[in-house]
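Below you'll find the structures, each written out as structure tokens.
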Structure 1
Amino acid sequence: MVIFLNGNYVAEDTQISYNDRGIQFGDGVYEVVRVYEGKLFTAEEHFERLVRSTQEIAIESPYSLSEYIEICNTLIERNDIHNGTIYVQVTRGDAIRNHAYPKDVKPNVLLYTNSVERPVNEIQSGIPVITAEDFRWLRCDIKSLNLLGNIMNKQKAVEQGAKECIQIRNGIVTEGASSNVYIVKDGKIMTHPANNFILNGITRRVIQQIAAHENIPFEEVTFDASTLKAADEVFISSTTQEVMPVVSIDGTLINQGNVGPVVKQLQSQFEATIHQLHG
């Protein structure tokens, strides 16, 4: 496999310095861009968010949106990716270990591809999830490399036979360990506002656009765990999970364990959005 590292297309076993601040401090940001049938999906939105994340932590992104997209397309071609993802990482760079931002360092930029098929079976049948305390930092709007809180809660889900962990901060449902969270009540979609407590997902934005097109009410509002479990429908979304129905939460069935009509409508329109890539 060919990867992109700091301006060069190189072999995947290329080494990264132990002084990289991403390794030592998690001092960097990342994105994951979806590829469907060899074509990028919502790439501009992902790279706009990447650049915003770099700006929030005072890293100057060395590439423009169009340059990132060109790199991605080259990797898709060289690695013959049909369905998959492209992982993008920007760290502050290499420097002797010191907590303060070093001066005169160049960011390290890494991109590589993965072949990943769509989770078709789970999209059709839905998934079980659990809930847990959201103990992450207070800048979840930055897509940083600091994911320890996320992976600890994801591991709790795995250990309990679930696929995701919905996180709750001070009684309020925020988001999943690797997804955004939504409920449907009386035909209306509700999800946490896009503030510093959640990552404003790119798929979340696509869903919001679909809801507007389909005249489905979409409200950004907080709600608690009891409201979550009493919802008519619950679903999560992410770049790799798309529009994913939730059929049980902490063992409590949602919609009697069935995928609901609003989620099915969103899934159908999301599918149509993907197909638009191919004309």
Structure 2
Amino acid sequence: MKVLIDEKIVNRHEVRVDIEDRGYQFGDGVYEVINVYDGVPFTLREHIARLYRSATEIGLLINVEPEKLMHDILRVIQANDMKNGGLYLQFSRGVAPRTHQYQTDIKPLLVAYPLPYKEMTHAQAIGVPAITKEDLRWLRCDIKSLNLLYNVMMKQKAFEVGAFEAILIRDDVVTEGTSSNVFMVKNKIIYTHPVNNLILNGITRTKLLQLFQENGWDYKEQTFTKQELFDADEVFVTSTTSEVVPVISIDGVAVNTGKPGSLTKEIQLAFSEMVKKETTQKA
């Protein structure tokens, strides 16, 4: 594996991170995961824009121009001869003596490397079970930071009972999954939590809203309750690596018929066609 560390591409075993790197000690940094299809990164500009936004929100000054960073990402893809898979990209604030406060002249540390292809075809076709958990995360979920401990804890709870995702509930309102955005369909209207500090505005989420408009599918960026989630006609979750995955049961209770819904299938197909079109144009 070839890894980008700062501006150099090196072998995996050559990478070293200092014990006082603030990403390692505090989770003080931001990250993105970008899907690669046939060697082409999908929605690269959108991911980079969100990365810079997250960095700005935590006061981390990225010392690389966006165009240069995108060029370096392409270098990593080429160096690894990537066809399909993910690319992980992270900026930590950098190395400094371990104190909560920090000097503003620390040099951020950039790391980027390929992730193995995640086969989701089966899950997308038959659907997945989910569970619900209380959303006890901090109130800046719109920042894609390295602080993912609660997400990890709840994802593990889902894994332990054979579920794909834990859907988080805050004050009886469905927010999002541990690593996904949540959508429900009721009476042919698609609902998803509005963009604010309580959710991460997923790149797949934003592309789907575009598809909803293009296909004339009714949708509302509107909150819904846990009970409304259980009463939904269809439920699906979205993320960069999972794309669009139907949820067929929640806490052991079937969603409607317990099978992927017809609108969800249409959305999956439309998203797949969008990916193919956009990655083919850039190849």
Taking distance in nm of label points 7 Å out along Cα→Cβ at positions 105 and 193 as the quantity of interest, name the structure among 1, 2 where it is greatest.
2
Which entry (1, 2) yields the derived value 2.8 for distance in nm of label points 7 Å out along Cα→Cβ at positions 33 and 177
1
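Values in this text are rule-based calculations from the coordinates and carry no lab data. Here the structure is a predicted model, which is why all the values come from computation and not from measurement. Cβ atoms are built from the backbone, for glycine too; each structure is taken alone.
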